[in-house]
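Student: The following blocks contain the structures, represented as C-alpha cells.
Just so it is clear, none of the values below were taken in a lab; they were calculated from the coordinates. As the structure is a prediction and not an experimental result, all values here were calculated from the model. Cβ atoms are built from the backbone, for glycine too; each structure is taken alone.
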Structure P
Amino acid sequence: MTTTRSHPGGGLSHGLLLLMSVATGLAVAGNYFAQPLLDLIGRELGLGGTTAALVVTVAQGGYALGLILLVPLGDLMERRRLAVLLYAATAVFLLVSATAAHATVLLVGTALTALTSVGAQVVVPFAVSLAAPAERGKVVGTVMTGLLLGLLLARTASGALSEVGGWRTVYWVNAVLMALMALLLRLFLPRLSGDGGGLTYPGLLRSTVAMFRYEPLLRWRSCIGALSMASFSVLWTALTFLLVRSPYGWSESAIGLFGLVGAAGALSATVAGRLADRGRVQMVTGAGTLLLLASWAALAAGARSLVWLLIGVIALDLAHQAVLNSTQNVIYALRPEARNRINSAFMTSFFVGGAVGSALTSVIWVRGGWTGVCVLGASLSAGTVVLWILERLTVGRAAGNSPKPSGHRGHDSPSATAAH
C-alpha cells in the first residue's frame with residue numbers, strides 16, 4: 001500500500017518539498033567539496049599533483065557508476081528505503097575520507113561517496129511522483145534549484161570550512177549533515193513502492209538502456225541536456241583560469257565567492273517550472289537554448305569587463321536551468337512507472353556531457369585562451385538550438401510510431417503529449 005503526505009487537495013507539502021530540495025543539494029555538494037582543497041590535501045598526505053587530481057576524476061567516475069547501477073533501483077525497490085540507505089551510506093563513506101591517512105583510503109572513500117551520492121537522483125523523481133500533475137514543473141524546478149545550489153556553492157563552503165579547521169572539517173560536517181538527512185527522510189518521506197513490472201536487476205539495467213531505443217524524446221532531450229551541461233562546464237572550468245590572470249588577478253577565496261553569482265541563475269529554475277506547468281515547456285526550452293548561445297557573446301566581452309562577465313555568467317546559468325528544467329518536465333511525463341530508469345539514462349548523458357566539456361576546456365584553454373573557450377562554449381550552445389529545432393520537426397512522427405519495451409505497462413502521459 002503506497003501512502004503519501006500531501007495537502008488535503010493533493011500535491012506535495014511545502015515542508016516536504018523544502019526537505020527534498022535541501023537533501024539533493026547536500027548530496028551533490030559532496031562531489032565538489034574537494035576541488036578547491038586539492039593543494040591542502042596533497043600537502044598533508046604527501047600527494048603529487050597528478051595523484052591529488054585523481055580525487056576529482058574518481059568522484060566523477062563513481063557518480064557515473066551510481067547513475068547507471070543504483071538510480072534505476074528506484075523502479076524496483078521501495079523508494080523511501082532506497083533513498084535513506086543511500087544517504088546513510090554516503091555519511092559513512094564521508095567519514096572514511098575524513099579519517100584517511102593515506103591516498104588510497106582517500107580515493108576509495110571518494111569513489112564510494114560519489115557512488116552513493118546519487119541518492120539525490122532518487123529524490124528528484126520521488127518528488128515528481130508525489131506532486132500533483134499541475135504542479136510537477138514547479139516541483140522539478142524547486143528540487144533542482146536545491147541540487148544546483150549545492151553544486152555551485154560547494155566550493156565556497158569548502159573554502160570557508162577549511163579555513164576554520166582544515167580540509168578534514170569539510171568531510172566531517174558533510175557526514176553529519178548527510179546522516180541528519182537520512183534520518184529526516186526516514187521520518188518524513190512517505191513509503192512509495194517501485195513498479196518494475198516483474199523485472200530482475202539485470203533486466204532493470206537492460207530496460208534502462210532500452211529507454212533510448214523506445215523513447216525518441218528521451219534521445220533528443222539527452223543530447224540537448226548533454227550539450228547544455230557541456231557548455232555550463234566549459235564556463236565554470238575556464239572561469240578560474242580567467243580570473244587569476246590580468247586584468248583580474250583575483251585570489252582563490254574571491255574566485256570561490258563567484259559561485260554566488262551562479263547561484264542567482266539557479267534560483268530561476270522555479271520560474272521555468274511554473275511556465276512548464278502552464279503548458280509553455282517548449283517555449284522555455286527554445287528560449288533557454290537561444291539565451292545559452294547569446295550568453296557567450298557577453299562572456300567573450302567579459303575578458304576585460306567585469307560587468308559583461310557577470311551578465312554572461314548569470315545569463316548562461318539562467319539559460320542552462322531553463323533547458324534542464326523544461327527537459328525534465330518532458331521526460332518525466334513519458335513513463336511514470338519508469339521514472340528512475342528514465343532519470344538514470346538522462347542524467348548519465350547529462351553528466352557525461354559535463355565531463356566532456358571540462359576535458360575539452362583544458363585543451364582549448366592552452367591553445368586558444370579565453371577566446372577559444374568562448375568559441376567552444378558558443379559552438380556547444382548552438383548545438384542545443386539545432387537539436388531543439390530538429391526535435392520539433394521530427395518528434396511527432398517518431399513518437400507516433402514508438403512501441404513499448406517489455407516490462408512496462410502503460411503510462412498516463414504518452415510521448416506525443418509530452419512533446420507539446
Structure Q
Amino acid sequence: MADLLALSNDVIDNGLTDRPFNRINNELSEVADGLAIVESFSHSVVADTGDGLVAFDASHVQTGQQIVEAIKGWTSDPVTHIVYTHGHADHVGGSVAFDAAYDDITVVGHRNVDVRFDRYAATNDWNVQINARQFGGVSGDYGMGELPEFIPSNTHRPDHIVDDHDVLQIGNRTIELHHARGETDDHLWGWFPEEKWITSGDFFIWNFPNAGNPQKVQRYPIEWAEALRKMIAKGPELLLPAHGLPIEGKDRIARVLDDVATSLELIVSEVIDMMNAGEVLDTIVHSVTVPEDLLSKPYLRPLYDEPEFVVRGVWRQFGGWWDGAASRLKPSPDAALATELASLAGGVDVLIARAQIVAEQGDHRLACHLADLAGWAAPADSGIHRERALIYRGRRKQETSLMAKGIFAAAARESEQIAGSGAD
C-alpha cells in the first residue's frame with residue numbers, strides 16, 4: 001500500500017508540482033484504521049463500519065470491477081452502502097459492478113441525482129460527444145451509427161434520498177451528509193464527526209476547481225466556496241477527495257480549502273462588481289484574473305478547468321447568455337459574416353495568411369479568429385483547412401487546461417478531416 005498521506009504532506013508543505021497526485025492505478029491504500037481509498041479516474045473511499053462497508057462513489061463503469069476487486073483484496077466484508085457524492089458518470093457508473101458483486105446494496109444520493117440521470121438519458125449523444133471532445137477526442141470519433149450509453153441504463157439509482165442534510169448510522173459509524181451546489185446541483189459531502197473525516201467528492205480535485213466547464217451545465221462557484229468554508233469550520237483532520245491525494249492535519253486542510261475558496265470568491269466578486277458597473281462580457285473576461293501565487297500552488301494549477309471559464313460561468317449564472325454586444329444578440333450566420341470579411345480583405349487566402357503571421361508573432365487568440373473566418377468562408381477548401389489545423393495545433397500547445405486543449409484539438413481534427421491529411 002502506498003503512503004498517500006506522506007506523499008500529500010510533501011507536496012503541500014514544499015509546494016511540489018512534480019509528484020503524481022492525481023493517480024489512476026485502481027490500487028487500494030489504507031489511510032486510517034478502517035478507512036481506505038481506491039485510486040481511480042474517480043476514487044472510491046471505503047469505510048469499515050463493523051457491520052459492512054460504506055463506499056463513497058463507485059467510480060466509472062470501465063473501472064468499477066477493478067474497484068470491487070481492490071476492496072475484496074482488503075476485506076471480505078460486504079459493501080452494504082454506496083454514497084454518491086454526485087451523479088457524474090465517473091462516480092456512479094461502477095455501481096453496476098458493485099451490484100454484481102454484493103447483495104442488497106443501498107445507494108444514497110441527493111434528490112437531484114435522479115433528475116441528472118433522466119437528463120443524461122434525454123441528451124445521451126450530446127454528452128458522449130462533448131466528453132469525447134473534452135478529453136481529447138472530437139465528435140465523429142465513434143463513427144456511424146448509434147453512440148454508446150453515456151452512463152449504463154442499469155446504473156443503480158439512489159434508494160435513500162437526501163435533501164439538504166441527513167445522518168446515517170451504519171454499524172459503529174455516524175456519517176453526516178451535507179448538500180451544497182458546486183460543480184453540480186446534486187452534490188453531497190460527508191462528515192464523520194467522531195473520527196473528524198470529510199469525504200469531499202469533487203469540491204476539491206487537486207486542480208483549479210471545475211467551476212466553469214465551457215461545454216456543460218451551470219456550475220455554482222458561490223455555493224462551492226461556502227461549502228468549503230463549512231468544511232473548514234468542522235475542523236477536519238483528514239480530507240478524502242474523489243480525485244487526488246488525501247490530506248491530513250487540521251491546519252493543512254484549512255489552508256488548502258481556504259485557498260480554493262478564496263480563488264472562487266475573488267472571481268465572483270470581481271465579475272459581479274464589473275457587471276454592476278455596466279461592463280460587457282468581453283471586458284470582464286479579459287480583466288478578471290486569479291493571483292499567480294494562488295494558481296501556482298500544486299492543488300490549484302489550471303490543468304483541467306481555468307479561471308477564464310469560471311468568469312464566463314458567473315456571467316451566465318447572473319447575466320444570461322447574451323454577452324452585451326448588440327450585433328451578437330441576433331447575429332448573422334458565421335459563414336455569411338466570414339464570406340463578407342474575406343471579400344473585403346481580398347479573399348480567404350489573405351485571411352489565412354494573416355492568421356499564420358499573427359500566430360508566429362504569438363497572438364494565438366487572434367490567429368484562431370482569422371483561421372475560423374477563413375474556414376467558414378471556404379468550408380471545403382483543403383488548403384485553407386490544412387493551415388487552420390496547424391494554427392489550432394499550435395494553439396493547443398500553448399494551453400494548460402485539459403478543456404481548452406481538447407476543444408482546440410477537436411478544431412484541428414475537424415479541419416484535418418476536411419483537408420484529408422489524417423494528421424494526429
Structure R
Amino acid sequence: MKKSNLDTLLLLPIKHFIQKKTSVGNLLIISAVLAMIVANSPLSETYHDFWKHYMYFGFEDFSIKKNLLHWINDGLMSIFFFLIGLELKREILHGQFKNPKNTILPIAAAIGGMLVPALIYFSFTQGTNAVSGWGIPMATDIAFALGIMYLLGDKVPISLKIFLTAIAIVDDMGAVAVIAFFYTSDISIFNLALGGVFLLILLGANYLGVRNTLFYTIFGIAGLWLAVLLSGVHATIAGVLLAFTIPGSKKINTRLFLRKTRQLSYRIKSMFKEEKDEDEISDHIEKFSSLSKEATAPLHRLENDLHPFVNFVILPLFAFANAGVTITQEAFNHLLSPVTLGVISGLLVGKIVGVFLFTKLAVVFNISSLPEGVTFKHVFGIGILASMGFTMSIFITELAFDSDMYKTQSKIGILSASIIAGFCGYFYLNYIAKQERE
C-alpha cells in the first residue's frame with residue numbers, strides 16, 4: 001500500500017471525528033467523568049498535587065509564578081473566551097445580533113439568570129457566615145452548557161446555540177465582575193488602567209485599518225491579557241475584550257476578488273501554454289493565497305484557525321483539570337445544609353426561572369423578540385442548561401469561603417445541580433426537537 005493511501009486511512013477517522021459537531025460535547029463530558037473517577041480513586045492525591053505544580057514565565061524580578069491549574073484557567077481559557085468573543089462579534093456584524101433589538105434579549109436573560117439564583121441562595125443562608133457565597137449559583141459553565149448543546153447537533157436551531165452562547169458570555173462577564181468587585185481583595189488599579197491603555201491601542205489600530213493578526217497577538221497577549229492578569233481581575237475577560245478589537249471587514253470585496261482571480265487564472269494559463277519557467281508560474285499561483293487573505297476578514301480567519309485547538313485541546317484539558325472533585329463520606333452528612341440547598345435551588349430553580357422570566361418580560365413588553373426558530377419551549381431548555389454552574393461556581397466557592405466544610409457543601413450542591421441540569425437539559429431539548437419533527 002502506498003504511503004499516501006496509508007496516511008489517508010489513518011487521518012480520515014481523525015478528520016471525521018473533528019468535523020462531527022457532537023465530538024466536542026462527547027470529548028468534554030468524557031474528560032469531566034474521567035476527572036471525577038481519578039479524583040475519587042487511589043490516584044486522588046497525585047491528581048490534585050499535579051495541578052499544584054508551579055511554572056515560571058519571565059526572568060528575575062519580571063516573572064509570573066502560577067500553578068498549572070491557574071495557567072489553564074487564566075491562560076488557555078482566555079483563548080476560549082477570545083474565540084467566543086470572535087463568534088459573538090461576527091453575529092453582531094453579520095448575523096442574528098445585527099439588529100440591536102436582538103442583543104437586548106440575551107442580556108436580559110443573563111441578568112435574570114444571575115439575580116434570581118443569588119436571591120434564592122441568600123434566602124437559604126441569611127443570618128449565617130455562609131451568606132458570602134451568594135455569587136456561587138450566579139455562574140453558568142459555558143463550556144459544559146455548550147457541550148450539551150453540541151451533543152444535540154442539528155436537532156436544535158443554530159440560533160438557539162447562538163442565543164445560549166450570548167447568554168453565557170454575558171453571564172460569565174457578570175461573574176467576572178462579581179469576582180472583581182466582591183471576591184477580589186487586592187486589585188491593582190495601575191495594571192487595570194494599563195490594560196485600558198492597551199485596549200485603546202488595539203481599538204485604534206482597528207480604526208486605522210491595521211489587519212496584521214501578529215500585531216493584535218503581541219499587543220493582546222503581552223499587553224492587554226498580561227495587564228488584566230496582573231490587575232487581579234480574572235484574565236479571561238481580556239480574551240473577550242481582545243476579540244472585539246479584531247477587524248471584521250474585508251480588504252477587497254467578493255466581486256473584486258472574483259475579477260482578480262479570473263485575471264490571474266488567465267495569466268497562469270497563458271504562461272503554461274508558453275511553457276514558462278515553473279518557478280515563475282508557482283510565484284503567480286501563490287498570489288491566490290494573498291488574494292484569499294485580502295478577501296476574508298481577520299476575524300473570520302482567526303475563528304476558523306482557533307476552532308480545532310480550542311475544541312479538542314483546551315476544552316478537554318480544562319474539563320479534566322477542574323472537574324475532579326473528591327467527595328468523602330463525611331460530605332454526604334451535609335446534603336441538607338443551607339449552603340448545599342441554597343446552591344442546588346439557586347442553580348436549578350433560580351437559573352430556569354430567571355432566564356425564562358426575564359426573556360418572557362423582554363418579549364411581552366416588546367423590548368426585544370425571540371431569535372428566528374426559537375420558541376419559549378426552547379428558552380425553558382436554555383434555562384435548564386444554564387443551571388450547569390460547575391467550574392466557575394467551584395472557582396467562586398474557593399474565593400467565597402475560608403471554611404473547608406462550606407467549600408465541600410457548596411461543591412456537592414454544584415455537582416448535583418450540574419449533573420441534573422445536564423441530563424434534564426439534553427433530554428428536554430431532544431424531546432422538544434422530536435415533537436417539532438412530528
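Student: For mean count of other Cβ atoms within 10 Å over residues 35-42, find whichever of P, Q, R sits highest and give me its label.
Tutor: Q
Student: Continuing with the same structure: Out of P, Q, R, which structure matches 13 when relative contact order in percent (Cα under 8 Å, 6 or more apart) is calculated?
Tutor: Q
Student: Match the computed value 118 of volume of the Cα convex hull per residue in Å³, for residues 27-242 alone to one of the structures P, Q, R, and report its label.
Tutor: The value was obtained from structure Q.
Student: Still on this model: Taking Cα extents along the principal axes in Å from the coordinates of each of P, Q, R, which one would give 77, 49, 39? Intermediate results must be reported in sequence, preceding the final value.
Tutor: On the way: P: 57, 45, 39; Q: 77, 49, 39; R: 87, 64, 54.
Attributed to the structure labelled Q.
Student: When helix-only ellipticity at 222 nm (-39500 (n - 2.57) for each DSSP H run of 4 or more, over all residues; to 500) is calculated, the result is -26000; to which of the structures P, Q, R does this value belong?
Tutor: Only one of P, Q, R returns -26000 for helix-only ellipticity at 222 nm (-39500 (n - 2.57) for each DSSP H run of 4 or more, over all residues; to 500), namely P.
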